[in-house]
Structure I
């Protein structure tokens with residue numbers, strides 16, 4: 001009887017302990033979902049800021065008396081220091097902490113747009129876009145670093161996909177809302193709306209994550225060593241400098257995949273509306289809603305791709321397949337669709353292929369980035385992602401300029417678009433295949449562990465010789 005009671009008490013204790021263990025997990029899940037939601041809003045505002053200048057383009061050109069060339073300069077100014085910001089600011093994330101890194105980026109975005117809420121000049125507009133581009137450069141690296149810290153590999157791709165959906169949600173929400181504001185008041189009011197919403201997000205973020213673990217500055221010195229190499233970092237056993245990470249094949253694979261994705265992203269923002277109107281013959285009123293279709297479909301593509309990647313890992317498939325090759329297949333599909341629509345006359349089939357080609361781009365920035373986090377030590381994630389963003393941002397400079405040059409050189413506008421998109425579609429396929437082959441997280445982890453062992457052996461031998 002006493003034995004039965006003891007066993008019952010032990011069972012109850014075990015159940016209580018199990019329940020106590022589960023409750024923090026549930027709380028952690030709720031808190032992680034809240035943070036993902038806030039990061040989705042963060043990324044949505046990031047892309048709404050980008051879209052605002054295009055939505056206000058006619059009014060800006062009219063009010064400031066800008067030529068097409070001057071407006072083009074304003075648009076390209078955003079990317080002049082985008083890569084520099086992506087690298088330099090991303091390297092500070094771990095020291096500043098994720099909580100204040102996100103808040104300071106948002107504050108910088110708000111401050112950069114403040115001069116545009118009143119009457120302004122061409123020079124101020126250009127400087128505003130340069131500053132905004134510099135501080136928006138590391139936004140993606142920051143979001144992916146936070147996601148990588150809070151989610152295991154099998155859930156990381158989906159969480160990253162939800163955050164990256166902001167790249168489509170931003171233009172989707174901004175297009176009707178900011179257009180209404182511009183028509184009702186003026187283009188300065190549109191930037192005022194973004195300033196107010198950005199400030200509100202900043203306050204909410206600082207309150208929501210003030211007690212979240214892992215959001216403060218990373219420990220340094222003895223405190224960092226005392227925490228152990230892999231206390232909460234699955235790749236903490238890798239001890240190499242950032243330069244070693246930039247030499248592994250997965251770095252170049254991710255750079256190529258994201259470059260291919262950004263070829264699509266930059267053309268979708270800069271040229272898709274003009275192509276639908278001038279190249280395919282749709283009236284401007286139709287283009288206004290038609291251009292939102294790829295953004296809406298991109299959200300579904302992102303979420304399903306994230307689920308598929310996690311499911312592949314859960315069933316025992318390699319990260320090379322679930323991250324590298326899966327991203328490759330999506331991008332190749334987009335590239336082939338782009339090549340195909342250049343060979344077809346305007347019509348429903350061409351429109352379907354256009355929508356398909358411009359709906360795939362964001363997969364490279366969630367699935368492939370999740371693959372990188374599978375082998376990156378926590379302390380190097382932000383710097384590594386910043387270097388990747390610096391590489392793919394070159395597509396934002398090259399692709400819009402190249403397509404414009406091809407269109408200008410062609411006999412007709414329609415032929416110029418066909419030739420330009422044909423070249424870009426082929427480039428997307430080439431970069432996607434090369435990137436898919438190189439992005440192999442497991443292999444990169446083995447290479448980095450081997451280098452870690454060699455460095456430790458060399459350090460031990462050096463200490464022995466000194467004694």
Structure II
């Protein structure tokens with residue numbers, strides 16, 4: 001077998017092993033404290049299932065919890081109901097729960113990997129393996145442990161993943177053909193994509209707190225690009241070239257997302273707001289500690305700076321400005337997003353405004369640019385030492401790989417508590433473990449475990465609604 005074929009085989013095996021490793025990491029995550037409230041659901045979250053698009057709010061003016069998050073909740077309900085039932089045919093009810101959770105997180109992980117790699121690979125159309133190389137360069141940056149707290153894309157809490165990472169993957173999928181058309185003016189968006197675009201916009205607009213504003217910013221930047229191209233630089237003088245598919249769906253996304261954002265202002269879960277000025281001060285004070293607390297983000301940022309310097313050195317020979325110009329758009333997006341972030345409200349558990357979940361859009365953009373610039377320089381380093389650069393990239397990827405340490409049993413204590421409940425003789429049951437079970441903190445009052453107990457009965461872990469507590 002030729003050496004090139006060996007390299008390709010090793011690269012594919014690396015991707016497959018990393019994906020298998022990630023599934024194991026997700027399987028080992030404990031269950032989060034919002035799952036029962038969403039899936040059962042809790043009484044205060046039931047209204048959003050009856051009023052998915054806020055029409056009742058418009059009629060009455062009365063809000064309810066999660067007012068513009070219907071899709072995120074419905075996805076979890078449907079996925080867990082059907083997938084846990086399937087896995088119970090081949091394993092115990094408790095294992096079925098963790099397999100279902102792991103599968104949802106892993107599929108979200110895979111969606112983001114495929115879409116980001118596709119965004120990168122499409123820019124190297126003459127290289128049929130560009131997509132695979134893109135996946136190799138970015139997959140170590142998908143941290144499930146390690147640097148996850150600051151640059152993780154897929155939260156170990158499935159209720160957060162369904163509202164942040166999963167819809168971000170769908171959002172990228174939605175925008176892919178429109179981004180492609182920005183560079184390939186002759187590219188025609190397929191009939192299939194045109195048909196599904198409007199339903200996708202509706203699903204995305206009502207699927208989590210950050211998707212509407214992110215979609216609005218991206219859509220606005222697309223409109224700005226076409227406006228500049230048609231009316232400022234006057235590259236296209238025909239109004240027909242301006243009124244294209246990208247313009248129509250970007251404008252539609254803005255309109256529907258603005259409506260969703262308005263419905264979101266009626267969210268009954270909104271805490272008593274911290275004054276807007278204090279929110280901005282809290283965010284500004286948290287930016288530097290958030291970025292520098294661990295090495296993950298500083299390494300990524302420094303790598304991007306080095307890649308950009310090398311690309312600028314090659315500008316006279318290769319047209320690298322098409323890559324470096326994208327960094328300018330990414331910076332514009334990041335600045336606008338951060339300026340808008342405090343307007344989204346205040347949560348006591350997210351007092352610094354910026355956290356790994358709200359940082360996901362920027363993290364995705366940084367990972368994309370790292371993968372794009374690295375992919376280009378890996379094979380086009382005529383002005384620099386090729387081996388030195390490749391060793392640099394390999395070192396970076398190894399740092400992220402080894403930082404994401406294996407922790408396949410973080411839910412061992414919780415599973416022990418679930419097995420105790422499955423064999424419980426008393427109701428309520430005092431758990432002997434000292435860790436959370438389907439909650440964010442230990443439960444000392446058994447009445448607070450009622451929703452969890454109902455969900456465990458539905459999942460056939462217990463025969464009855466067995467309340468529990470810990471001392």
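Computed from the coordinates by the stated procedures, all read-outs in this text should not be read as laboratory data. Since we're looking at a predicted model, the values are computed, not measured. Cβ atoms are built from the backbone, for glycine too; each structure is taken alone.
Quick check: 4.0 is what I get for distance in nm of label points 7 Å out along Cα→Cβ at positions 205 and 429, calculated from one of I, II. Which structure matches? Considering all the candidates, the number was obtained from I.
Suppose distance in nm of label points 7 Å out along Cα→Cβ at positions 269 and 309 works out to 4.5; of I, II, which structure was it derived from?
Values: I: 2.1; II: 4.5.
Value 4.5 for distance in nm of label points 7 Å out along Cα→Cβ at positions 269 and 309 corresponds to II out of I, II.
-25500 is what came out when helix-only ellipticity at 222 nm (-39500 (n - 2.57) for each DSSP H run of 4 or more, over all residues; to 500) was calculated for one structure; which of I, II is it?
Numbers: I: -25500; II: -20000.
So the calculation was done on I.
Check the numbers for distance in nm of label points 7 Å out along Cα→Cβ at positions 37 and 253 across I, II and tell me which is largest. Looking at the calculated values, the largest one is I.
Give the label, chosen from I, II, of the structure having the highest value of distance in nm of label points 7 Å out along Cα→Cβ at positions 109 and 365. Display every interim value, and only then the final one.
Numbers: I: 1.1; II: 2.6.
The structure with the largest value is II.
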